[in-house]
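Values quoted throughout were computed directly from the atomic coordinates according to the rules given, and no laboratory measurement underlies them. Quick caveat: nothing in here was measured; it's all calculated off a predicted structure. Cβ atoms are built from the backbone, for glycine too; each structure is taken alone.
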Structure I
Amino acid sequence: MRKLSLIFIIITFIFSCAKSTKNHSPEEVYPQTLKSLNEAETFYFDAQIVFGNQRVVNHTYKIQRAGYEPHLNYFFYKEMDEVTQIYYKLASLAVVEDHKERITIFDYGNDRSIPRYLEAYTQDEDNLVTVGELLEEHKESYTFLGESQFQDKTIFSYKIGNRAIWIDAETKMPVQLALNPTFDNTGNLIGQTRLFNYSNIDFDIALTEENFTHQEKEGYVSSVYGMKAEPLLNSQAKDWTLQDLDGKQVSLADFKGQNMFIEAWVSSCDHCIASIPKVKQIESEFGNQMKVITINFDYDLEETKKVIKEHQIAYKVLLGNSQFDKDYDIRSFPSYYVIDKTGKIVYTNRGAITGVKEKGLFEALKGLK
């Protein structure tokens, strides 16, 4: 009996020791997480971003460190909500937008702005490379907030600057990151500017350069950003075929022999919305002499219809596509064009229709015969 009791005690002790080593202390977990993020050669993970207004965006990342890479020191792939993919390696940046059927190549040889675009695409705070930099920055000043349970896991929370991070006590992997968090009296998170949720984290898995190389897709419009476009002014306007709000096809050829004012815009653009009264004025003053058409690039029909209703837009609105975007060299919104009866572009500009731009535009409209 005593022998059996002794065996039971030994087994219990071994089990309790194993259980106690399963979850590490908060003081151990933070530096071990930092070490893992700093030493990983490849990263694969999913990140869900919940904004303060509860809007959710999903990202999937693949990253491979490459010390010889000129800008990031790593190759980079990001999928954004299954419609946009970012590929980057060796100063080659490509953006594939499935909902626009468009591929944009950023040519570093012709446009030295790649570092600026990379910052916009790669420096999201849900990127675990960025998280590792945050942990490194606050490794001497972090504050342990407490222990809690999350999806049957024990997690530790830490305050790092104006953020809070939750780390799995067993795997030592980040679980959540909150920007500008607020807590109640019991330490529960009650608000934040953004909340990042992590899943499917895997380090040092095999990745090849193909993971960071975009493929051409049939029917997609490819363009090189940074290549100097042919001047549009005084050139013949390229033909286009677009859909109206009811799905009917409309072509530039439908307006052969007519003067035209065309504006490209998006609903999220403040300058576009501010220019609506000016477009209405153009329709009112010149509508008998020319055709006024605007082309919306929301790629979201319901959003476009909502803005049209809100601002009581009566002039014709068509739905833009990537071919028009490329052919008319749209760099920003709004972009607008005046086309004479011969089909020649006699005026083009971009930005809010105010000041000098407004004056130049109206002079061009008045000069049409």
Structure II
Amino acid sequence: MIIGDVRLILADIPVRRPHTMSFTTLEAVNFVFVRIETRDGLVGWGEAACLGGPTWSEESAESIVATLERYVLPWLRGRDARELESLRLEMAKRVQGNPFARAAVEMALWDLNGRALGVPVHRLLGGRVRDRVPLSWSLAVANGDAEVAEAREKVAKGHRIFKIKTAAHPVAEDVARVKAIREALGPDVRLRVDANQGWDRPTALRAIRAMEPYDLDFVEQPVPRWDLDGLAEIARTVSVPIMADESCGSPQDALAIARRGGVAILALKLTKSAGLANTMAIARIAEAAGLGCYVGCMIETSLGTAAYLQAALAAAPVTWGCELFGPLLLRGDVVREPVHYADGCILALDAPGLGVDVDELALKEWIRH
């Protein structure tokens, strides 16, 4: 399991329709794929997805490549891929921050280890506690009528959970969107709201209180990620559960949020947390604090989605489902057999490693030149 060749591949895959969030309108997702091959020919893959540059976080696909090429890959070659935890800790010492870059490498190492042992990664995490995860579809369409039409189309295909992206529009407009979607879909469909840090405290309180009549499951990250006190204060003030996403990137963040109280749910994302190990640590803290978890996404291909899915299957507190819809929104994929969906859920993968096989010819179509 000695690491030989390591390659980085920069790619861009368009989305099927513009995806409007508080910080950008996405036309394509930027990817860095990490391919690690051992000296005896075993291959593992990882992926980092970025939303149109350093928008969601400070990292971009270009910064990930620069960081890995200069500061990670030179010392990674020649190391034993079985020493996953040791490599993870050394990478964290050599590279401060940069969780997306570190996660892509760690993801490939988990894939390698699962393949070497002939087991899915969720077995290495303790085994799966569920065989499917309820799927939330994100509504982020600029046109209100088109948004309702998209939601109805998804309901016809079995979707029962929707998350409405807010804070790109005035509060009154967002409230009208939530109202229209609730009225169009009826009481049996579950609705959530995500502000992506787009409100300050007063605006968040005004918006959430105005949306309370529409039976929301939760409101995600209403205020900037640094405002942990505001997040806790809002959570104690409104009747809708509050979820921390951008505020919860590390086990230390999770502990700080849990100590403040108020917040009910933590969003798990492999890339924001520098990989699977930290993601599972956050889930353990949530479990200890009596909080629920939800698995978010950065609109990954089936490769990254499969990695996120390993945590969603194995982490007990993931009681709020997931939004692993990336392969459904992207115009292309990079694997031979994509992840599977049925009855409004994403289904477990039980093949070795991450559970999918990269198709290098399919990937070649999206490589940036």
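Computing FRET efficiency 1/(1 + (r/R0)^6) of positions 131 and 347 (r between Cβ atoms, R0 = 30 Å, to 0.05) gives 1.00 for which of I, II?
II
So semi-axes √(5λ) of the Cα gyration tensor in Å, for residues 91-186 alone, computed for just one structure, reads 36, 16, 12; which one of I, II is that?
I
So Rg/Rh (Cα atoms, Kirkwood Rh), for residues 163-258 alone, computed for just one structure, reads 0.97; which one of I, II is that?
II
Can you say which of I, II returns -11000 when helix-only ellipticity at 222 nm (-39500 (n - 2.57) for each DSSP H run of 4 or more, over all residues; to 500) is computed?
The value was obtained from structure II.
Thinking only about volume of the Cα convex hull per residue in Å³, which of I, II has the largest value?
Across I, II, volume of the Cα convex hull per residue in Å³ peaks for I.
Thinking only about distance in nm of label points 7 Å out along Cα→Cβ at positions 67 and 107, which of I, II has the largest value?
Structure I comes out on top.
Have a look at I, II and say which one yields 20 for relative contact order in percent (Cα under 8 Å, 6 or more apart), as calculated.
Here the read-out was taken from II.
Check the numbers for distance in nm of label points 7 Å out along Cα→Cβ at positions 267 and 355 across I, II and tell me which is largest.
I
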